Structure 1
C-alpha cells in the first residue's frame, strides 16, 4: 500500500554509549523530518550517556540481547520481528555489527520492505564467527551503507557482498565558528578517540616522548575512554609523560577541546571514516594522521593535513614536530582542511542521502509511489554512490 502519511522507520542500536557511529546515527535520528517519518528505536540496552538525545525525539524499546550464543536471543529476534509487524515498519536501519546480525534477519522475518545495514569499519577487530554472522545477515539486507569507499571496497572485494547492494554515504559534521588563527608556534596537541588498540594511542605516546625532547612546552590531551585507558596511563608514566599528557576521559565538550588545541593527531592502525578527524578539520586544526582507510579520502597529504605510516612513532613524531616548528604551515593546513570539509560534508547532506536510499527501496517494494513525499526530499538529495 503506497504511503499516505509519515512512514514508520526503526533503527536498531546496541546502546547509546558515546562513539563515532552512535554520533552519526543519533544525528540522523534527530534530523529526519517528522512529517515524513515516524521514528522508533530498538536497542539491546536502554542505557548510555547519549540516551537522552534519542529519548527526546523517538520511541525506544529494549530487546535485551546479551549474547548471540544464548538461545534466548532467538526468541528476542522473533519478538523484534513481531514488533516490526505490529508497527507496520517500512524501514529498518541497523547501525553496528551486533545490530546488523540481530536486526536484519528479524526485519526479513517480518517482511519489512526496506532493510538497510551499516558498515563503518575497514578492518574490524572482530572474531571470525562474528564476521561470518554479519556476512550472513547482510544477505537479509536490501542495501548496505558504508561511510567511505574503503569500507565499501572491503565489502565488495573481501567479503563478496554484491556491489549493487552497497552505497557510500560519508559522515556528516556540524560547521561551527572557529577562533582566529594564531601566529604563535603550535604546542597543544589533542587526540579524540575511543581508547582501543586499533586507535594507536600507544604510538602517539611514544611519539610524544620524542616530541617533548625537542619542544619542552608541548602538551598532549587524550579525549575519550575505553578498555585501554589503564594500560595507556601506565605507558605514559613509564615514558615520563605524566606532566605532559592529560587523559580527560569521555567529554561532552569535544568541540571546546578542539577549539583550545593547536594540532590534532589521529594515529589509528585501522580506520574507516573518522569523525574525530572530520571534526578537527571543521575546527580549522592542522591534522596529523595515519595513512589508513577512509583517512585517505579526507586528507590530501601536505594540503589539508599530514599523513604518516601507521604504527610508526618516529614518523608520527617527525610530522608533529614539522607542524610545531612552522606556524605558517599549521595555519595553511588548518584553513585548507576547514574549507574542504565545509564544501563536502554536512549532516543535512548525509540525512538527505539516507532518505534517498530509503525512498528508492520503498518505491521498488511498492510502499512508496512517485509523490510529493518523495519529490520534496529528493530535490535536495545528493547522488548516492
Structure 2
C-alpha cells in the first residue's frame, strides 16, 4: 500500500496503455487515503479458455494489486445465461447452465497465472442474482429508462435499422451494473466495448447512495487475423494455457503492424524500450527478431525461462532451419550485379520483374528467413540461399 500522497501521484505505469478513465480525480483521491480499494472486473465464462485479450485486463488488475488494492474477479455465471449483446447486430444466443459451469471451472487457475492469489476474490454473480425474485428484478428495471438504454450504439443501430431487440438484452447492462452495487466497487476495469455497461454500474451505485466507481477502459486486443477483436469463437486467439511451442508460434504469426500494440499492453518492457525497438526496426532491424524476444517473454511469463528457451529453439528448428535441407540445392549460373527482382523471375518464383518488385515492397520476399529490406539486394557467388516468396514458394539455390 502506498504511504503518501506524493507516492499516490506516481502512476506512470498504472495509466500505461489505457483508453479512458472516468472519475480519475475521485480515484486518485481514494488511493491517496492509504485504504485498499475494491477493484472489479467481470468475465462471462462463454468459453473455457482465458486468452491474451483477457490478460490485458488481468495485467491492469495486477498493477492495482501491487499497490495494495483488492481485486474482485466476477465470474458472470448468471449473466452468461443471458448473453452480453455488446457489439452484436443480433441477439446473442443464451448458454446452457451446465456449459457455463464447465467453462468456469478453470477460470481461477488461469487467472492466477497473472493475478496475486492473496489479493484476488473470485465471486460468482449467481450468488445474488440466484436469490433475486421477479419483483426484485422488476424493481431493478425501474432504475433505468428505455431511452437511455437505446443510447447505446449497438442497440441504437439495431433499433434504427428495424432489427429485433429482445427485452432480455436490455436487462444485461443492468445486471452487470448491479454487480458493482453488490460489491460496492471503487473501480471497474473493462474493455472499451464495455464502457456503456460500466457507466450503468456507476449510475446504479449513485441511486443506491454509494460512492460511484471510477471506470478504466482498456483497448481491445486485435486477434491473430489482424482485424477483429481476439475471440475464442473467431479462433484468432492465444490462450494462456496453450502448449509453450504453440503459444510461441502463434505470437510469431502476429502481424508486424499489430506487434507494438501487443507489446505495449502485454510486455513488461518499458515504453521507452519499446519505442527504441520501433526505431531499430525502422532502421532495418527485422521485426521477426523483436517477435522472438516478445514470444520468449510471454512464454516465460506463463511458464518459466527454461520452457521459453525450449519453445524458441523449437520454433527456430521447425520453421527456419528445417526447410532448406528438405529442398534440393539448385546451382544457378552466377551473374554480376544480378538484382533480386530479376533473380526471382529467373527462378520462376514470379512472372515478371514488376511483380518481383511489388512483392519485395510488400515484405513478401525472404532470404534465409529474413525479409529483404530492398530490391537492391544482390546474391554473392558460391553462397547458398533459401529464398521464399509468400507462404508457399521456396527455392534453395547456390550461385556458381
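No lab work stands behind these numbers, since they all come straight from the coordinates. What you are looking at is a predicted structure, and each value in this text was computed from that prediction instead of being measured. Cβ atoms are built from the backbone, for glycine too; each structure is taken alone.
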Quick check for you: by FRET efficiency 1/(1 + (r/R0)^6) of positions 81 and 353 (r between Cβ atoms, R0 = 41 Å, to 0.05), which of 1, 2 is greatest?
1
With Cα Rg over 2.2 N^0.38 Å computed for every candidate in 1, 2, 1.02 is reproduced by structure 1
Comparing 1, 2, where is mean count of other Cβ atoms within 10 Å over residues 25-32 highest?
1
Comparing distance in nm of label points 7 Å out along Cα→Cβ at positions 121 and 153 across 1, 2, which structure shows the greatest value?
2
